[in-house]
Structure P
Amino acid sequence: MYDQPLFLKTLSRFAVVLPARYDLETVLTELTESVTAVLGLSGAGVTMADDGRLRFVTAVSEASGDLERNQEQQQAGPCRDAYDTGDVVRVTDVREESARWPEFSAAATHLSVAGVAGIPMRLADQIIGALNLYASGPRVWSDEEIAVAGVLANVATSYVVNASKLRQQEQLTEQLQHALESRVVIEQAKGITAQQNSVTIDQAYQLMRGHARNNNASLRLVAEAIVAVGLHV
């Protein structure tokens, strides 16, 4: 099941926010947060292709991020399979998939994640990455839930590159590099903020997101201010 009113509200927000604040970091952060809320997930994350390898770009929680990092390191898991095949990968209980993805299954079990789904992200006829969905308990993913996730992924992907066909791949590469650089400074800032406020990494992330939204600033700008000049949020 999914939250239909929230889904419609999210599509409306995407239509307004994404074109106005257009960059890869903003688009994919909005995607992971929105799909997590609409489907009632424990988390979500995105990996994108970089010279044939999937690179972790963003995740909605520390546990989701750990699982995205695991797939980046191992180049194996539901996200990788979704990217390689172009098909949705549905896993009711990843704890039963230890033979298929041993490292990923072990990491998910350690992080109390059971249900997983991988949604390929397409730009025209090219698969550019994958959206991963995480549920704390076993989950039989319905066609309706997968369709909702697919719609959100498609809307976000349509903003990833906003240029002519001749500029698409060049812009995608540039933005992916920018997003990967942003991830490094954001991770540093999360650690600093968690220590300053004596909160968890996830809570620190929400403090940073709130400060960015309240001040109409990008998350990267806030993170850079925390790391470089000691901004306290």
Structure Q
Amino acid sequence: MIDKKILCIIPARGGSKSVPKKNIRNLGNKPLIQWTIDEAKKSKYIDRMVVSTEDREIEKVCTSLGIEVIKRPMELATDDSPTIDSILYTLDILEKDKKYYPDYILLLQCTSPFRTVEDIDKSIEALLNNESDMSSLLSVTKEEYPAWWLKEINEDGTLSDFISYDKQQYSRRQSFPPLYKLNGAIYLCEINQLRKSRTFQTESSIAYIMDNNSSIDIDTEDDLKWAEYLILRSNE
């Protein structure tokens, strides 16, 4: 049983450069941000959900969906603004002005449209039911290609290994140990730990593994087109 207050924060800036108005761009006949909102609404563990934004259009979309919006100042919405600053700003507003004191912060980026409520709730269960006293969780997906295959191009144009390894022992991709990369879909952390470390990844973080399709991150126009294709294919 989970009896902790879990605050879900969805950060959504309006100033995307690679994909203009990315967070409210249409994907599968609804705004990108709505994919995250719709799944988060289904969670049996999320106690409160808010969107953090400086953008009026994003605010309007979220308000129409019945989602609480906390406006952040413009200095927390630039390309160089760390996400953690807007998260802590939102938390301070909720605690000081609204007297709301959660136990955990769940960060869901709206650029992960295929993250499901099953992923959300299973990740919450994985952390809060963990018997090793871990304080945070981050979602990952398996890296397809071994990092040892990375090469450097030297000044004379020749190639060299970025990471040295025994080529006889590791002659096939399958012989390398599995590696995982953050997929940006789920971040979960205990409040005091987050304030102390100012990051979701700490020495006591555990991983929640997601498959490649669920891990799609919308960062470019091509990403958006690929996501649209997957939606059309799933409806066939």
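Work out the source of 24 here, i.e. which of P, Q gives that when relative contact order in percent (Cα under 8 Å, 6 or more apart) is computed. Clearly, the read-out refers to Q.
For helix-only ellipticity at 222 nm (-39500 (n - 2.57) for each DSSP H run of 4 or more, over all residues; to 500), the calculated result is -19500, so let me know which of P, Q that is. This figure was derived from P. Suppose you compute FRET efficiency 1/(1 + (r/R0)^6) of positions 76 and 148 (r between Cβ atoms, R0 = 41 Å, to 0.05) for every structure in P, Q: which one lands on 0.95? Traced to structure P. Source structure of the calculated read-out (Rg and Dmax of the Cα atoms in Å, 16.9, 48) within P, Q: P. To test your reading of the models, identify which of P, Q gives 1.9 for distance in nm of label points 7 Å out along Cα→Cβ at positions 172 and 220 when calculated. Source structure for this number: P. Can you say which of P, Q returns 1.26 when Cα Rg over 2.2 N^0.38 Å, for residues 68-115 alone is computed? Of the structures listed, the value fits Q.
Since every read-out is calculated from the coordinates, none of them should be taken as a lab result. If you're wondering where the values come from, they're calculated on a predicted model, not measured in any experiment. Cβ atoms are built from the backbone, for glycine too; each structure is taken alone.
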